[in-house]
Structure 1
């Protein structure tokens with residue numbers, strides 16, 4: 001479930017224990033007052049039956065088929081309390097999701113609730129398509145201090161909330177334990193990099209890169225045109241900003257986005273992009289951009305799981321996909337530390353309510369349910385997502401620990417130095433323009449400085465900047 005970039009991602013919310021928070025909540029759909037009780041993680045029990053309410057059907061659209069399973073469990077609990085509300089869950093793949101949503105919003109008939117990300121939120125909210133949920137936060141006694149504070153601003157517009165982040169993510173290294181063992185390497189927990197000589201990351205990646213005769217880069221007879229396994233992939237592609245190049249920029253002290261503008265077109269920024277290209281074209285430890293810039297390319301399933309790459313940068317949202325497609329033991333490590341240490345992109349998805357829904361009372365009840373602690377706990381404990389409340393973090397850690405995967409590096413990064421990826425009207429158009437220009441850089445078709453300058457210029461123009 002790729003949260004921002006291409007693929008199926010791109011990762012946040014809670015009601016102050018909805019089990020208690022919906023106490024004496026007036027159900028406007030039928031005027032029945034429901035007194036709900038129970039503890040977090042358990043389905044509340046209505047003091048009056050809702051069976052006499054007129055049936056209503058609402059829809060909830062998302063893009064991740066893995067999370068769909070978890071949310072259907074949460075909705076089943078919801079329908080025990082509100083049996084008159086039928087919820088139609090619509091799963092649309094990320095590639096088609098935004099086209100479908102935009103078309104349906106334009107036609108005035110989108111789902112009652114749907115996922116949103118920072119690329120598209122500014123446009124939809126400015127067009128009046130999203131319901132202001134600030135009144136619902138008060139109505140259902142949602143305690144915003146229960147959430148990760150760094151992610152709360154993502155769905156705020158003109159001081160009002162239009163969603164609460166339902167989950168969070170950071171970026172780390174996913175590595176093939178078998179290949180590390182063959183190379184005699186310890187887990188990559190303390191790697192460093194710099195744009196000049198690549199640091200220990202480069203040496204480590206060289207030891208994991210093999211041509212068809214088993215030779216490594218730097219060895220006599222190594223053939224860079226016959227590589228069968230690359231040591232490391234940062235997903236070099238213009239659209240790989242979340243899992244790849246933005247993290248390297250920030251780790252070298254280059255600000256990615258500031259004051260509604262992209263700001264990485266500096267000499268230091270150019271050095272970072274040159275370093276990433278050097279991994280491919282000079283040091284031969286990373287796959288070429290002719291592979292990674294393909295529109296349907298997925299690094300986890302197309303390179304890592306088949307064994308073509310021994311290590312890759314990726315977000316924690318991809319763990320379920322990796323687990324289901326990978327036949328060898330794998331692990332998680334933190335990002336390699338740059339000159340400014342470890343700095344990870346962090347992000348969260350929101351659940352929006354369509355402002356003109358014909359079934360707002362029912363949609364509001366479902367929104368509150370999907371952002372309460374019981375749902376957040378369910379989604380975390382079953383390993384679907386990191387819930388947006390620190391209090392449910394351990395459930396996610398425990399789930400993956402039972403599968404032999406230590407996901408603590410992601411959590412350590414969330415509690416360390418992070419940055420948001422930039423949010424402004426027309427962001428999706430800006431990212432599309434930026435991706436086009438940066439793909440030329442990663443394909444080595446233009447100079448780094450001219451390509452980066454063009455990418456920032458085109459993107460900021462799309463945002464209405466300089």
Structure 2
């Protein structure tokens with residue numbers, strides 16, 4: 001099963017790994033990966049610098065040259081390993097079938113494939129958070145030195161991939177403190193001191209960049225980037241990310257199955273439920289207290305836990321079938337539901353392969369083919385990033401006023417409509433016509449628009 005999951009996971013993540021880079025990947029490459037080593041490890045002016053990932057990407061590019069696949073190689077390796085590794089982590093605690101289905105769902109989730117083909121730290125963040133959660137629980141039971149060291153390494157690695165892993169470690173500290181306070185005679189203070197040590201070591205790694213992060217948290221960009229906040233839109237996007245789909249109705253269905261399975265999973269493995277729920281709570285609490293923007297990917301570490309709950313939910317559906325439809329074969333019912341879930345995940349994955357992350361690369365290729373030599377204006381939030389694929393373009397920020405003379409005779413490539421001022425949008429609509437749109441498999445704001453103003 002491990003080998004099957006590994007081969008399938010790797011194959012799905014290798015396919016189309018050379019698709020065009022999207023905004024955050026280009027931003028990471030230009031601002032950090034191309035920087036010197038000292039700047040990479042000491043500068044986090046924006047959260048895009050996932051330090052450990054940036055270091056690994058720089059090594060990969062030094063070995064293989066600067067290409068899309070080499071920039072994404074560390075993410076691909078971590079992402080390909082996650083489903084089979086999670087199978088090994090889940091197998092001792094739940095049924096073999098449940099562990100396999102949960103891991104297979106992760107193989108087929110288009111968001112898991114997205115993160116595995118995303119030149120940023122999210123795939124490492126998901127993998128090492130899962131490892132740290134399970135290793136910590138195992139260590140609390142066995143107190144083995146080797147397990148404790150392995151936990152410490154994984155927790156620090158997860159944090160260095162992305163500092164939101166600090167909320168996972170904070171959950172472990174609270175969990176260990178609760179166990180210690182509940183029974184001081186039988187339990188040791190090391191239950192919370194070990195994760196506290198992981199948090200201290202991880203924080204020290206970020207100490208040189210602390211002033212950058214502190215300054216960033218006080219900026220307007222950190223507080224209202226794209227208007228992301230804890231509202232119904234965010235909740236629907238989070239549910240779709242956890243479910244690996246672009247369809248809200250399917251995400252709601254899987255959410256219901258997850259809730260059905262959560263009660264069963266809590267009985268089988270209460271520790272992992274408590275740890276993941278605590279970590280998610282701390283991320284939301286931090287967002288609420290600090291009044292900073294939030295994207296669903298900040299909670300992407302919950303994906304393995306979510307699919308494990310869905311797999312347990314399939315067992316609950318099997319029990320319901322046995323109770324209400326005794327003539328049916330319960331295992332067949334569970335398998336049918338699991339295969340249907342796989343079918344919808346494959347459908348979503350096919351859509352991801354077709355649409356890609358963001359259409360900067362195909363837009364540049366389309367312009368070269370159909371309008372060679374035409375002047376191009378790159379407009380909006382990605383005004384500088386589009387130059388990676390079209391260096392001849394002239395960047396124009398979304399808030400800077402446009403006139404008819406600025407647009408005359410030009411092509412306009414634009415994305416992230418929330419960054420456009422209304423007056424500029426009206427000017428483009430009046431003076432230009434839509435030539436083509438490249439939709440994104442992710443958020444609609446990542447769609448790329450081409451306008452022709454001649």
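Values quoted throughout were computed directly from the atomic coordinates according to the rules given, and no laboratory measurement underlies them. This is a predicted model, so every value here is computed, not measured. Cβ atoms are built from the backbone, for glycine too; each structure is taken alone.
Using distance in nm of label points 7 Å out along Cα→Cβ at positions 172 and 388 for the comparison, can you identify which of 1, 2 gives the largest number?
Looking at the calculated values, the largest one is 2.
Looking at structures 1, 2, which one was Cα Rg over 2.2 N^0.38 Å, for residues 156-371 alone calculated from, given that it came out as 1.27?
2
Given a value of -21000 for helix-only ellipticity at 222 nm (-39500 (n - 2.57) for each DSSP H run of 4 or more, over all residues; to 500), calculated from one of 1, 2, which structure does it belong to?
This figure was derived from 2.
Assign the value 1.00, calculated as FRET efficiency 1/(1 + (r/R0)^6) of positions 124 and 428 (r between Cβ atoms, R0 = 41 Å, to 0.05), to the correct structure from 1, 2.
1
By the measure Kirkwood radius over Cα pairs in Å, for residues 180-219 alone, tell me the structure among 1, 2 with the highest figure.
2
Quick check for you: by distance in nm of label points 7 Å out along Cα→Cβ at positions 212 and 348, which of 1, 2 is greatest?
1
Of the structures 1, 2, report the one carrying the highest value of volume of the Cα convex hull per residue in Å³.
Comparing 1, 2 by volume of the Cα convex hull per residue in Å³, the maximum is at 2.
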